[in-house]
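Engineer: Structures are listed in the sections that come next.
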Structure 1
Amino acid sequence: MDQGNAAIDLRSDTVTRPTPAMRAAIAAAPVGDDQYGEDPTVNRLQEQVASLLGKEAALWLPSGTMANQVALRVLTRPGDDVIVSRESHAVWHETGGSAANAGVQLTEIGARGLFSAADFLAAVKPRLHGIYPPTTLVEIENTHNRAGGVIFPQPDAERICEAARRLGIATFLDGARLWNASVATGLGVDRLAAPFDLVAVSFSKGLGAPGGSLLAGPRELIGPAVRHRRMLGGAMRQVGIFAAAALHGLEHHLAGLHDDHANARLLGERLMQSRQVELDLATVQTNIVVFGLAPEAPDAAAVVAAARARGVWVNALGARTIRALTHRDVTRAQCLAAADVLLQSVEGR
C-alpha cells in the first residue's frame, strides 16, 4: 500500500506532517545566517525554550541524535564511562555514535527504562583507577522509548542528580519526549529539567515540526556545544524555517498531547483483549505502546507484515516485541481501527 491517508501509520510520532498553519508559519519566518548567530527566528526559539526549561542558554540542532552526541562531546572525554538506562536511545538508536564520536563506553543499568540512585551508585566506576574507565556522566531518558514511553519518576531523577553532583559526575537529560512527560505528570518542563546540567528536547515528534532539537544548559556548556555542532556538520544557515515550525508547535500543539496519550491507552486496552498479547497497561503512560507476543502467537515480523497488508504500520523492536506510537496525525477512530487490525494479525486471522 502506498503511503498516504489510507495507511494508519503508528511506526513513530516522527511521521507527523506540518499542518497548513505550520506551513504558513514556516513561509512567513524571518531568517538569517544561523552560523553567524543572525537568524532571528532561531534566536527567538533558543531564548524561549531556554526560559521554559529554566536554563541560561540553548542551541538549536538538526536532530535529537546530534543533540545527544554533542552533549557527550561537551560533558565527557574519550575513554570515559557513561551510565544510562537499559535499552536507552543512546545504546540502541544512534548507530554506535557514542563510541565513534565521543569515544565513550555506555553502561546500562536498571530495568524497563528506570533505575534508582542506589543502582547508579553501584555502577559508578572510580576515577584514577588502574583498570576501570572513569564514570563522568549519567544520562536519563524521559520518556523512555523502548520501555513504552514510561515517565522517569522525578524524585528518582533528583536523587540521582544529587548523588552525581557529590561525586563530580555530570548529568544529562535526553528529553526528546519531555513535552509528553510534562503533559502526563502536570509538572513543568523547568521542574523536570532542573536537576540536570544539560537537557535535550525535540520538536519533530509530538509537536509535529519537520525537524529540529535543542540543547539547553549554562552558557559555559552551550559555548563548547556550538563548536561540536559545527564539527559534526550541524551548523546550518537559514534554519529559521525549522525554528518557526517549532515555535508554532509549542504554541498550538502541546495540548494535543493529551489526546495522543488517551489514544495510546485506548489502543493498549483493546490489545489486551487478546491472550496472544503480553502487555502491562501500567507502562502505557504517554503515547507509546510496546507489547510482547505470547509463545503461541506469530512472531513480530509476521504480525508487522500482516498488519501492514491491512493498512496499519507498526515496528518490531525484537523477535517477539512490537511498538506502536500515537500522534497528532492519527485520530481516535483510526486507533480503534488499528487495534482491530493488530488483534487480527496477532491471532493469525
Structure 2
Amino acid sequence: MRLGVFLPNWIGDVVMATPALRSLRRLAGDDGALVGVMRPYVSEVLAGQVAIDQVVLSGKNRRDAKTGSRAVVAQLREAQLDGIVLLTNSLRTAWLAWRSGAPERIGFVRDWRGPLLTTRLYEPRRRRRLAPLPTIDSYLNVAYAAGGPWESPRLELATTPADEAAADAVWNELNLPGGERVVVFNTGGAFGSVKSWPAAHFAQLARRVVADHDLHVLVNCGPAERDVAREIVELSADPRVASLADFDVPLGLSKAVIKRSRLLVTTDSGPRFFGIAFGKPVVTLFGPTGPALTATHTLLEQCLTLQLDCQPCMARTCPLGHHRCMQDLGVDRVAAAVRQALDVPVSHSVLPRQVA
C-alpha cells in the first residue's frame, strides 16, 4: 500500500504523531511506502526516522515553485497514493489531499472539510462541547481509522551523525562532562513569552542543581530566547552553567543535546517532547496551557502547575495582566521535582503519569 500523511505544523505535535506514524508504516507494509507531507522544519524533527519513506515539503507560501500548493499536488499525484491520512485539521490540507487523486482520504471533520473526506472522524463531545482526547491518542485514532494496527503511545525520535557531531562540538567548546552529567533547561517556545518561567527562577534552580547534585546545566534556546539564556547564565554566576546562546541551534542539535542529558527542565514547548521521546526524566512547567490535552503517558514526566482558577487560558498574553501561573511557580517546588527525578533510575516506561 502507498499511503500519504499530512503532518502537523507544531514541533511538539509532530513528535506526538510518531506513534501514529509507526502504525501507518506497518499498514503500508514492507513493499509499500509512507509519504509524509510536512513543513521544512518538521523534516528536521523527523530526520533519522525510518517511518517516512518519502518527504514532500509544503511551505507557507502557497505559490512557491517548490513547496507551494501546485508543487505539493504534483508530487502527490506522481506518488500514486492509495490513500491519504490527515493528522492536520485545516481545510487547505484536505483540499490538497482531494486534489491528489488519492481514492481514500481519512481525517477529522473540521473547518467545513467533511465533503472532501471519505472516512470521517468526529471529536468526542461532553455536554455538547468538544472534549478532545489527548493529542497522541487522537492521532492514533486517525491511523486506526485508516486500518493501521495497534501501536504503543511511546514517542520516538532519532538523531543523525551530523546532529551528534554538532553536539560533540558544543560539549568540547563548553567543556561539558560526559556520562549524562548535564541537566538541560529549556526556557521558551514558539507560542511566546507567556509560557516562560522567569530567568531569575531558572538561575536560582541552576545554582541548586550544580551545588546539590554536582551536575552541569546547559540552557537550550531558539533564536528568540538567546538573550534570556545569556541572562540565566549571568545570574547563575557559576562556570558549570552554560548556554547555547552563541551557537547556531538547529533542531537537530537541540535533539542531540537533550538525548545526551541526564534530565530536562522545560516549559510546555516542542523540546519537552524531545525529552520524552529519548526516554529522559522531564519536569514540565505549565502556565497558560494544561497537561491534559498533551498527555505523554509516561511516568518519567512530572507536570507542575499551580492549577489557578484562570488556568488554562490558552492566551498568548495574560488576560489578567499578572502572569501568576508562571511567576508564582516557586523554585522550591521545581527543585523538589528535579531531586525526585534524579533519584529515579531512567527507563523508558509508558504508563499513566501524575500531575503535580
Structure 3
Amino acid sequence: MKKNRLLVIALALTIVLAALSAGCSKAKSTAPKPLTLFTWDEMFPQEILDGFETETGFTINYVNFDYDETMLTRLEAAGGGDYDLVIADDYIIETTIAQGLAQKLDKSRLPNYPNINPVYQKQFYDPADEYTVPYGAGVQTIVYDPDRVQIPISGYEDLWNPALADSVGIIENYRVINGMALKVLGQSYNTGDLSAIRAAGDRLLALAPNIRLIRDDYLQDELLSGEISAAVMYTSQVTMAKMENPALKVVFPQEGIGFGIMAGFIPSKAPNPNAAYAFLNYILDAGRGARCFEFLGYYSTYSASDPYISKEYKEFLTLPEGFNIKMEMIGNISAETDEEHTRIWTAFKAEAGR
C-alpha cells in the first residue's frame, strides 16, 4: 500500500510538472517578439520608448551604430535581416533601397501616416514614398547674435559682408558650405556643372577673411560665449543655442534652403515587421511626434505635430507660417562632382587658415 501511494504521488507530481512546463512554453511562444531598433544613440525620449513598450507589449532591443556607413555594412552582412526598423540619413537610404535591403511599406498598417508634412516627402532617396517615414529634418539656417552683429542678415550673401570679418563660424560639411556659394550664384546644391561649381569655389574664397572657426562639434558654444557672432550650424546646435539664449536670431536664407532628412525603413527580411509598424505608427502620433522633435532638436517632419510643439521650441523646429522660400535636399552626386567639391573645400580651408 505504501509503495502504491508513492507511485501515485510521483505520477501526480509528473503530471503537475508537465502541465507547468507546457504552460511556460505556451507563455513564451505567445509573448511578443522584441522590436530590434537600429539607429544612433539618444534618438528618442525615454518616455516614448517606455510608453511604446507599455501600450503594445513589445519590448525594444535598441542597437546603435556610429556612422551611416556602419549601418549599411551590418545590414548588408545580415542580408536585410537581424533588424526590424532602421533610422538613418537620406543619402544612405537611397543606396539601401537600391540594394534591395528595404521593403515597401504597407501604409494600411500606418493609420497615422497622413500626419507627415508633404514638404519632406517625394525626395530623391524615396521619390514615390514607398519605403520610408521621415523622422526629423536638418534645415540649413543662419543664426546670429543681434547684440554683436550690426548689419541686417537675410541670406547667405550677407555673410560675405566685411562687417563680419573674423567673426563667422561654420560647420565642417563641405556640401553645405560650398552649397552656400552655389545658392548665392543662383545654382542648385546638386548641380553637376563643373564650371558652376568652380565659380562658386572662387566666390567661397572671398568668404575666408570672415571665417573665424570651422568646426563640427559644439560650435553653438562659441556663439554663446561670443567667440563668433554669426554661424551656419547643424539644426540640433541651433536648437541648443536658442534654448540657452532665446535672443539669438534665426534666418531662413532668401537664396534658398538646403535640408537633409533622417528616415525610418523596415529591412527587407526584418524578423518582426509587426513591431516595426507598431512603432512607426506610435511615433507618428501628433503629440508623441512633437515630444520626439523637441528631444531631437530637429525640424518636425509631421505637420500634425507642429501645433503640439512648445512655444519655446516652435520658432526653430517648425517652418514659419506662410513660408515660401524654396527648399532643396542636398543629395548624392557623381564621383567627379564630389571630387571637385573636395578640391574647392581644401583650398577654402587653407585660405581661411583652418
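A short reminder: the numbers here are calculations on the coordinates, not readings from a lab. Here the structure is a predicted model, which means the values were calculated and not measured. Cβ atoms are built from the backbone, for glycine too; each structure is taken alone.
Engineer: Using log10 I(q)/I(0) by the Debye sum over Cα atoms at q = 0.17, 0.21 Å⁻¹, for residues 213-252 alone as the calculated read-out, with -0.58, -0.80 as its value, let me know the right label among 1, 2, 3.
Structural biologist: Working: 1: -0.58, -0.80; 2: -0.42, -0.61; 3: -0.36, -0.56.
Answer by label: 1.
Engineer: Determine which structure produced the value 2.0 for distance in nm of label points 7 Å out along Cα→Cβ at positions 165 and 205, calculated from the coordinates; the candidates are 1, 2, 3. The partial results should precede the final answer.
Structural biologist: Details: 1: 2.6; 2: 3.4; 3: 2.0.
Structure 3 accounts for this read-out.
Engineer: Taking FRET efficiency 1/(1 + (r/R0)^6) of positions 61 and 133 (r between Cβ atoms, R0 = 30 Å, to 0.05) as the criterion, which structure among 1, 2, 3 has the greatest value? Mind dumping the intermediate values first?
Structural biologist: Working: 1: 0.65; 2: 0.35; 3: 0.95.
Sorting by FRET efficiency 1/(1 + (r/R0)^6) of positions 61 and 133 (r between Cβ atoms, R0 = 30 Å, to 0.05) in descending order puts 3 first.
Engineer: A value of 23, 13, 9 was derived for semi-axes √(5λ) of the Cα gyration tensor in Å, for residues 109-172 alone; which structure in 1, 2, 3 was it taken from? List each step's numbers first, then the result.
Structural biologist: On the way: 1: 23, 13, 9; 2: 37, 15, 13; 3: 39, 12, 10.
This value belongs to structure 1.
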